[in-house]
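Below are structures written as structure tokens.
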Structure 1
Amino acid sequence: MIFKTLDLFAGAGGLSYGFIQTGQYKIVAAAEIDPDTRETYLENHNSGNNIVMIENVVGYDFSALNAEVGGIDVIIGGPPCQGFSNANRQKRAIVSMNNALVKEYFRAVKEIRPKAFIMENVSMLQSDIHRFYDSDYDHDEMVELGIEMRDDNLPITTRDFGNLEILPLMQREVLLRQTLLPEKLLSLLDVLHKFRGNNKRLKKYIENNDVAIINHTEAYCAGTDMGNYAQLSIDCLRIIQDALSRAQPIEAYIDALTSLLDFQNAIRSALEIRKNRILCDFAYRNGTRHVDARVKSYSVIDYIKTILSDDYRQTGATLNATWFGVPQERKRHIVMGIRSDIIGEASVELPKQPEQIPFVTVGDAIMDLADCEVSTEKDSPGVPILIPDAPISDYALSMRSGSDGLLYNHITTKTTGEAMNRFRALGEGDNFHNLPKELTESYDKPERTQKTIYLRLDSTKTSDTVVNVRKSMWIHPRKDRAITVREAARLQSFPDSFVFCGNKDSQYQQVGNAVPPLMARAFAEKLLTYLQ
């Protein structure tokens with residue numbers, strides 16, 4: 001029996017590919033919002049299948065889709081989770097639309113009522129840290145479901161602004177919008193503040209942008225009606241404008257810049273809460289003039305367990321891609337549900353860690369490609385897949401299987417002189433922190449740089465979690481260059497026949513976001529034991 005499958009938040013299609021490899025699932029529809037990634041998906045999955053491609057799931061009519069394709073048996077997918085709760089506070093984001101996408105996934109399950117579903121996401125999803133905020137979008141539904149909520153305080157301000165009372169501002173949306181600086185000026189000031197600890201980058205940034213900051217400041221101050229709240233921004237802006245005009249060092253205006261951005265960030269946070277219709281009260285904190293947003297929240301895990309009631313028997317666990325022969329440490333949290341009328345009282349289990357884990361190294365995965373021609377152009381045609389002098393690993397042979405003799409996406413980023421000096425200074429397994437001091441001085445805070453930056457892969461080990469390796473500047477184990485899109489895809493277990501579309505950065509990002517097909521196949525095979 002072939003099970004018709006819907007892949008939500010499909011990305012490039014790693015999850016779909018793993019299911020297809022079993023020969024017992026057919027993808028009838030997929031959802032992906034990014035145009036380049038959508039092109040990649042269709043390039044690799046739509047051969048004669050006439051897949052229904054959904055660009056945006058928000059508000060989509062899944063019941064109509066179910067009727068259109070003659071019924072859907074299985075829903076798979078990994079809704080993004082970067083926006084949960086205060087996990088992104090360092091990025092000044094309180095919530096994001098990504099929160100709503102998990103709810104869209106389960107809305108699809110409720111409307112279609114498939115035989116089973118599998119939801120994939122990062123392992124942190126099982127943590128109580130990841131929470132939804134109570135909003136008037138679905139407050140009544142959450143109350144009806146009986147989901148337990150807790151009281152949370154979100155800090156909106158953490159400092160005083162002279163004698164100014166901030167609470168009345170937070171309580172008036174119209175006034176908040178009037179007091180928010182123009183986006184372009186805010187962006188210029190954000191970057192100026194970001195470079196405050198790096199004299200080299202700060203100097204270059206000011207040389208290129210001081211006139212723009214001064215002009216945008218003048219335009220804002222001239223066109224703004226004076227008021228207590230606007231006056232705070234104007235006073236700080238005038239100090240910054242005057243210091244830049246006279247080429248004074250940042251120490252002359254850093255206090256004004258920091259105060260201004262703290263004030264504007266408080267406004268942005270309050271507006272974000274209102275935009276997302278979060279139910280909250282703004283209040284002063286413990287007798288201070290620091291403002292909190294008092295909200296209610298509930299855990300994502302509680303939501304997942306409750307939303308489908310008793311219709312599905314569910315289980316969840318964190319699995320590692322290395323268990324399934326992927327040359328990469330990649331932990332993902334998987335939730336599997338089987339419809340109760342199908343499984344009855346039987347328990348649902350996910351794949352277990354095998355007693356004998358097939359250990360595949362970075363060398364096994366990519367070293368057979370070391371002498372293949374590499375390009376820095378995104379439109380580079382396929383190059384011949386060479387037969388190396390050294391034996392080819394079983395893993396590499398499986399990746400070559402099905403290709404047309406050409407290697408696609410074997411492209412890498414262009415290397416600057418500074419980057420090349422870093423490459424040459426690092427041995428296998430070394431990273432940014434192994435560099436001599438003179439090669440790290442261009443970074444704002446070298447000591448805080450992640451260990452995955454400028455990482456030269458160790459050919460004798462599995463890799464760390466593959467992300468956008470272009471941004472992280474991962475280095476080939478033995479070549480002084482960044483690893484290619486194709487090599488990153490090999491680490492993810494995409495076969496060489498799988499072609500990625502879009503510009504270079506998009507290709508790297510698609511690979512980094514994907515579910516390893518070999519890992520996905522393990523989910524698919526386990527699910528078959530219940531469906532059959």
Structure 2
Amino acid sequence: MFDVIIKNGHIVDGAANPWFKADIGITEEKIAEIGRLDKERAARVIDAKGLVVSPGFLDMHSHSDLVLLINPKAESKIRQGITTEVIGNCGGSAAPLNDFLKTEMRKTTPLLEEAKLELNWSTMREYLNRLDKQGAALNVAPLVGHENIRALVIGFDNRAPTDAELKKMKNILGRAMEDGAFGMSTGLIYPPGCYAKTDELMELSRMVAKHGGIYTSHIRGEGEELISSVKETIKIGEKAGLPVEISHHKAGGKANWGKVKRTLKMMNDARARGVDVTCDVYPYTAASFGLSAMLPPWSYEGGLPEFLKRLKDTETRKKFRKEMLNGAPGWSSPLKAAGWDATLISRSRLHKDYEGKTIAEIVKSKKVDPFDFTFDLLIEENMSVSVVRFAMCEEDVRKVLKYPEAMIGTDASAVTPYGVLGKGKPHPRSYGTFSRVLGKYVREEKVLRLEDAVRKMTSLPAQKLGLRNRGLIAEGMQADITIFNAERVTDKATYSEPHQYPEGIEYVLVNGKIVISKGKHTEVLAGKALRRAIQH
């Protein structure tokens with residue numbers, strides 16, 4: 001007697017093998033048997049005739065750290081077939097925290113107040129226990145953010161740590177790894193991560209390597225500095241002796257389009273000499289981040305109060321304007337890659353009428369200067385404004401998608417069309433990433449073979465993380481399973497109307513429990529907070 005039997009499906013096993021027909025029997029969270037099970041009984045039978053049965057999708061690059069505590073149903077993710085999210089990316093994680101960081105987060109993240117979310121944890125262990133206590137619709141695999149570690153020790157100072165401070169940072173990092181983190185992430189365009197030199201990252205990465213973790217990086221530049229930034233990331237992996245992951249790999253700005261051909265070759269060359277370097281990618285030509293990232297890195301030295309003070313100073317505004325137009329030593333301005341007409345406001349808490357419009361459109365109608373408008377808006381919103389930036393080209397997206405060692409990531413948090421998570425116009429990747437790959441790039445344009453696309457979504461990221469019991473349809477594996485209609489699966493979210501669930505994802509099982517049934521959420525919270533080196 002099985003808990004669940006999935007019958008008559010076309011199994012795509014996650015290892016890029018050709019599909020085959022078989023039934024799957026599930027008992028106590030695990031795949032117990034694969035074969036002909038027509039004479040067996042189960043508490044629940046799913047008829048998957050005409051559907052693809054694959055491992056549950058693993059979102060290699062997610063930002064759901066806090067929102068899962070606001071809405072644990074993870075609607076926009078689970079409905080894409082995602083059963084595990086890697087959180088703590090781009091250098092920022094939900095833990096570790098101290099009073100200084102908690103205060104900073106409350107000031108810069110209005111969502112915390114809107115959702116009445118209390119930051120009542122400090123360590124990674126406490127955060128993961130909090131997640132487990134509340135429950136979630138999917139699993140999470142946490143990374144620890146380098147920005148957290150740096151801010152805990154030296155705040156937002158733009159300087160190298162002393163030997164004593166570096167030792168303290170390593171101790172904090174080591175504890176987070178012992179608490180279950182799968183590795184360390186960096187966000188080298190965001191303060192305070194951008195203030196770190198390579199040798200600091202190398203030394204911390206050696207601590208991650210000691211604990212068997214990985215290093216993931218939003219690299220130092222994805223425009224003019226793309227080549228040197230990829231080189232730095234590979235160097236860290238090679239010298240520190242650990243696997244590295246280049247986050248949301250792309251080339252921003254028309255002058256840089258085509259450079260991914262060179263960076264992918266650099267990755268191949270590094271792999272040939274023994275460096276485990278891979279990347280992840282999302283299937284869109286626009287990025288998304290905070291509007292404050294358009295300003296030079298030194299703007300945030302000392303934290304939010306100093307940032308706001310600089311924005312109000314006339315002479316400093318002139319310096320901002322000059323560097324944003326021309327760049328500065330070691331920093332290429334995002335405006336050089338794409339201008340105000342390519343900068344769309346996706347969330348402005350105090351100005352809903354700005355959402356979905358470019359800054360160029362807004363300033364034209366208001367007859368104001370775009371720089372002054374940007375500085376004033378950041379002051380008014382306490383820097384909490386999100387933008388979507390159109391800076392990549394379709395050819396590069398396809399090239400990275402086809403790269404054998406590229407996996408799929410949303411680079412987004414779980415959202416919903418309702419409640420506090422339903423506000424603004426977030427990047428459509430929040431809802432559509434995995435379905436878009438399957439619909440547009442597999443079925444319609446045949447950029448990828450179905451079996452290869454599923455591998456990029458399942459066994460490849462699981463292997464990278466060291467999750468030996470997920471990512472494959474095989475006996476003994478955890479029963480994280482996505483069942484979809486390959487002829488119907490499609491993304492519906494757009495930049496103007498992003499809050500739309502995809503179509504064609506029929507069933508999603510997490511740890512053997514049915515969370516999506518016939519396209520509807522069952523309200524079951526079957527996910528787990530995974531810990532490195534502890535297999536569930």
Structure 3
Amino acid sequence: MRLGVQIASIFVLGFSAQAGALGVVTTQTVTFHSVALDRETTYIVALPFHYSSTGSYPVLYLLHGATGSYKDWTANTSVSELLALPPSIALPPIVVMPEGGAYGWYVDSPKIPNQNYEMFITRDLINDVEKRFPVVKDRELRGIAGLSMGGHGALSLAAKHPELYSSASSLSGILRIENHPDSWHIKDTLGSLPEAAAEWEKHSVYHLVDRFTSGNVALLFDTGDADSAKAVPDNRQVHERLSNRGIAHTYHEYPGTHNWKYWGEHIAEHIEFHSQNFHKMCFGGSMLDLHGQGTSGSSLGGTTTSTRDDHYASRTLSFETENTNRWLKPGTTSPIVLLGSSSMEGIKEKDLFPEYTVANRGISGDHIGVGGFRGVLHRLYCSAFDCKPRAVILLNGTNDLASTARGGNPSIAEIAETFGQVVKRLREGLPNAHIFVVSCTPTRGKYENLASYIRKYNELLEQQVQRSKDTKLHFIDIYTPVVGPGNLIREDLSRDGLHLNKDGYQILKAKFVEALEAAGVEKY
């Protein structure tokens with residue numbers, strides 16, 4: 001394989017420089033004729049530290065956003081200066097910044113003649129770069145990244161062409177374009193919704209997620225938590241769909257909005273991410289964090305998925321299917337969503353709630369979502385929002401508290417805080433729904449070591465509700481009617497020391513129905 005032959009020259013160029021020495025900031029501007037666009041077009045190339053025309057380099061294609069041009073990255077960020085610094089352990093790439101059109105969306109438009117930016121990027125541009133510059137011509141050392149419209153372009157092109165890219169990343173990407181039907185001239189490029197829905201789905205990252213299942217593409221994406229272009233829901237939905245399928249990725253939400261200050265602060269992380277992937281492709285091993293440590297689980301401020309829970313995945317995927325076939329159809333009855341872990345999944349809704357339309361979204365073994373890639377916090381779209389419920393009943397936390405009892409991590413306060421984040425996101429996504437916070441049930445037997453943790457946790461949850469000014473936020477206490485001596489679940493109500501038996505579920509039903517009726521939630 002050609003890649004193996006070229007590793008040696010990359011290694012020498014990347015590691016022979018004296019530490020601390022600054023290289024010269026070097027860029028080149030190239031104009032050439034694109035067959036896909038049927039016109040001349042231009043791109044800028046930023047060359048790495050101690051560049052040599054006789055070397056061999058990885059290449060990163062860096063895409064601009066809507067209303068922008070190929071000049072944006074060098075004009076508004078320090079991307080060129082970053083490449084002039086001595087390399088870290090990872091491999092520094094040549095960075096190519098092409099013209100993508102003010103509203104090209106990096107797709108081949110069925111509406112506008114010669115606006116074929118997908119073909120331009122994946123064929124014409126790659127061919128021209130590989131003719132002019134000493135880049136490795138293997139997908140293992142080729143990555144693609146972008147911001148906003150370019151973030152959409154990077155991830156969608158990698159999904160559609162995994163044979164071309166081994167890594168893809170997005171900053172503030174518009175990753176579910178159908179969420180923005182009247183913005184940024186997308187309908188001029190693809191056609192108007194709903195008539196052109198199939199065309200939009202063909203290019204939307206949200207609908208392309210399944211292609212990453214076998215694509216072996218390293219994925220990183222992030223967005224500012226106050227993003228003014230409404231990119232946060234897009235990114236969360238794509239993160240959720242990737243997690244539901246067990247597809248490895250890294251996702252972050254950082255402080256910031258949709259502007260050059262945010263992108264300038266985070267472009268270094270993206271270059272490093274691609275460089276590390278190139279290093280992995282050359283030398284094997286795991287991806288590295290910024291300090292050279294292996295990463296295989298969660299990371300501060302974001303999430304890296306690296307494992308798959310088959311039961312979790314099968315449940316969340318079944319939710320997606322049910323939503324499509326039932327809850328997302330026009331005129332569908334608004335349900336009550338049961339959200340939580342095994343205590344919810346075990347509810348037989350037709351038996352306990354025959355007078356209510358219910359969508360059971362419980363998953364056995366689920367967590368609130370503290371620090372990981374899965375959990376209630378990370379599955380709200382498929383579990384709740386897509387159902388458009390009139391009420392959500394949320395019961396979870398015992399599995400997190402089991403981790404606390406074993407090793408002290410996470411703390412009870414952290415679990416309760418994350419529970420509060422779930423409630424906040426539910427309110428943001430369901431502004432008119434009633435939200436019912438349910439206390440955890442006590443335990444006994446081999447689970448009685450959780451007893452003191454559960455009591456304290458329930459107190460924190462009730463305090464959150466009491467402090468809230470949200471008139472549609474309610475607390476349901478199922479702890480008190482089922483607890484016995486020693487803060488343990490009453491033996492006559494316990495099935496296995498962790499769950500309620502049939503008699504216990506009747507008490508739970510009575511408390512739920514009482515709360516629903518008191519809140520005025522209709523029976524249908």
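Derivation of every value follows stated rules applied to the coordinates shown; laboratory data play no part. Model, not experiment: these values are computed from the prediction. Cβ atoms are built from the backbone, for glycine too; each structure is taken alone.
For structures 1, 2, 3, calculate relative contact order in percent (Cα under 8 Å, 6 or more apart) and state which one comes out highest.
2
Comparing distance in nm of label points 7 Å out along Cα→Cβ at positions 148 and 476 across structures 1, 2, 3, the highest value is found for 1. Structures 1, 2, 3 were shown, and log10 I(q)/I(0) by the Debye sum over Cα atoms at q = 0.06, 0.12, 0.13 Å⁻¹ at -0.34, -1.06, -1.18 was computed from 3.
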